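Next come the structures, one after another.
What follows is calculated from the coordinates using simple rules that are stated; it is not laboratory data. Just so it is clear, the structure is predicted and the values come from calculations on it, not from any experiment. Cβ atoms are built from the backbone, for glycine too; each structure is taken alone.
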Structure I
Amino acid sequence: MVSSRRPGDRLSMRAVFVITSLDRGGSEGQLVQLLARIHPEPVAATLATVVTARDGLHTASLREFGVPHVVLARDCRSSAQRWTTAAIRLDRLVRKLRPEVVYAWGEYPSLAAVPVARLRRIPVVVARHNSGNASIAPWLARAARRADAHAGLVTVNSRTALDAAARHGVARQRLRLVPNGHDAGSWSPSPLADEVRLGYVAGLRPGKGHMQLLDALVQVRAREAWRVDLAGTGPLLEELRAEVDERGLAGRVRFLGMVDDIPDFWRKHDACVLLSPSESSSNALIEAGLAGRPLVASDVAGNRELVAPTSGILAPAGDAQGTARSLDAIIDDAPLRERLGRGAARAMRRFDMDRMVAGHVAALADCRRAATTR
């Protein structure tokens, strides 16, 4: 079900949100946008992160909006020590703040937040933003499903994620579909340049499709001049640089690092590419679509909800030659790019920020209400 509570509805509630970090990413950005709009009314929020962010952008935003922020395991070296410390300190935090609801934002945070909330008899909501991501370890997937089973509600951001949660045993009445939210974008014409510029916005980490991209790029046979700009950073940076050089793509692929102004990035590019092997509801695709850029995305379940025949091309997942043909089409056909870009801008308007905020506030309220009536 899609929640219908409006952001302006009055609802006084204390809640602790838990996320692994405030590093840049779609899920992290969505949480910061939510907190900026609900704190201190209708929800008096506190954010607990397990570790310190490598980048200060989101942390600065929280300070600007006055959202209290606690780092639970700042100096721990091993993963086991980090999560044990996080759980102990989260328990102290909830005993001190006495929140009415705890909201675990993602798989890893739920492993600490759900047991602590149950121990202190505090209702807990879990947010799931994947649909079985291949980069998630099997043990984590199993542990996350156990956490889901003990949550009062589970929110998901796509039909794909909703169906996956239901298959894994979460009762439909405990699921809430809350689509991602974005401020209305402004369509802009494609840049006037002597080459077609493809943009790829994703952290340089496993599961984001960068190797699949390089596999396809070496087979592109487009007539027009082209290049690909990679926005993002991460642990695969050096490996990807070496692969680009080895495959003779140094003149075609640029590494831009972190990009602060995403709308400006898309104003300088002609099309968006994203070849992740698994997605639930990609914020990168939504943002590019809102800017009026055509989409080329891997043909996986979550992307099928975003990329329609009128807004982009679904490239066959795991098929480098088929993906190269999709890229050839978008590079060589300017009228196609224009038509699909306008279609993408229309399609992405449904990812409304107010609707997203209302959905999460309603999930908090529903979870609290269910706990008090048991």
Structure II
Amino acid sequence: MKYEQMDDKVLKSSIYNRHFSHIYVEEEAKGYPITEELLNKLKGERRDDLKILEVDSYTRLFNRRRQNFVREKNSLSLILAVKHGNLSYKGAPFCQDFGNEDFYYTSVLLNCLFDCEYCYLSGMYPSAYVVLFVNIEDYFNDIADKLKDGRKAYYCISYDTDLLAFEGLFGLSRRFFEFASRPENKGLKIELRTKSAAVLDISGLSTENIENFVIAITLSPEKVIKSFEHRTPSLEARLLALKRFTAAGFPVRLIFDPVIKLQGFEEIYEEFFYRCETFLKENKIEPLDCGLGTFRISDTYLSNLRKVRKASEITSYPYESARGFSSYSEKNNERILKFCRERIERFIPSERIFTI
């Protein structure tokens, strides 16, 4: 086959390595249980292309200049590292807290298996390589400190990644569930946000505090999924996962965020919300609440995003900037949110719809 005749799919399979064919391990990360478990697992798969390389610091590899985020998405490498400094961060003002005080997020993983064109990660990080911080017990100890003296805390654990999408390889969601299930952690509420169609396996674990482990599933119209949410499951697959999580006893949160202003918006989202409504009613599913928001991103991240996704409809839109963030005009945002809210209120009470 001539090079000129090769279609994109064949070309990619020819020139790119499989995901995680290259594993970079920090010297300090070597002795951690997660490191040993993961490397043994990958070695057990007898992958001929597996290369394990040592690095002194993940930042020297991750923060290199002139990397191509979009191209690296076709062949992800994995970096195993140890996180120092802050392990928890106060929730950002442009993120929903769903009425919770003491709102934090934490990032055990950097970067995502999926490739959404609107995602701020490609404007935030110079590399698409996945970084796994293996000192998970340090994260748990940090969270436990926030719960001392009977205090409560609300943690989002899947903001800078899709933790559940990696579950088959890393098992981190299950570790967080086990931690949250301990009697001494009753004051902890966790949100696991995902576009994955996987369902968390909690077999053998206590479900006493399961009501404090919220599964937040991002739902989008199929048109948006196919156009902008590359490598993510279909709407129907996500709805089926939602059903299975509900059957397992998890509280489920619906995330309609970001709502994308695209050609045929009203027709596309009318059909989408009707599908969500009929599915929930047919299966007698009552969501805990829902999050609703339009596309928004920091000016800095948008500037970087436009450099790496030059041909994207998302980055080509003439957004308006205010207070350091870019989004649609105030008039368009109001119209979009009003349109969506009116349809969501058919299946979720108004007081349980959180908008930002």
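Distance in nm of label points 7 Å out along Cα→Cβ at positions 126 and 246 was computed and gave 3.8; which structure, I, II, did it come from?
Source structure for this number: I.
For which of the structures I, II does the calculation of relative contact order in percent (Cα under 8 Å, 6 or more apart) return 18?
It traces back to I.
Using FRET efficiency 1/(1 + (r/R0)^6) of positions 118 and 198 (r between Cβ atoms, R0 = 25 Å, to 0.05) as the calculated read-out, with 0.70 as its value, let me know the right label among I, II.
II
Of the structures labelled I, II, which one yields -10000 when helix-only ellipticity at 222 nm (-39500 (n - 2.57) for each DSSP H run of 4 or more, over all residues; to 500) is computed from its coordinates?
II
Computing percent of Cα pairs over 27 Å apart, for residues 166-341 alone gives 37 for which of I, II?
Structure II accounts for this read-out.
So if we calculate mean projected area of the Cα convex hull in nm², for residues 22-141 alone for every structure here (I, II), which label has the highest result?
II
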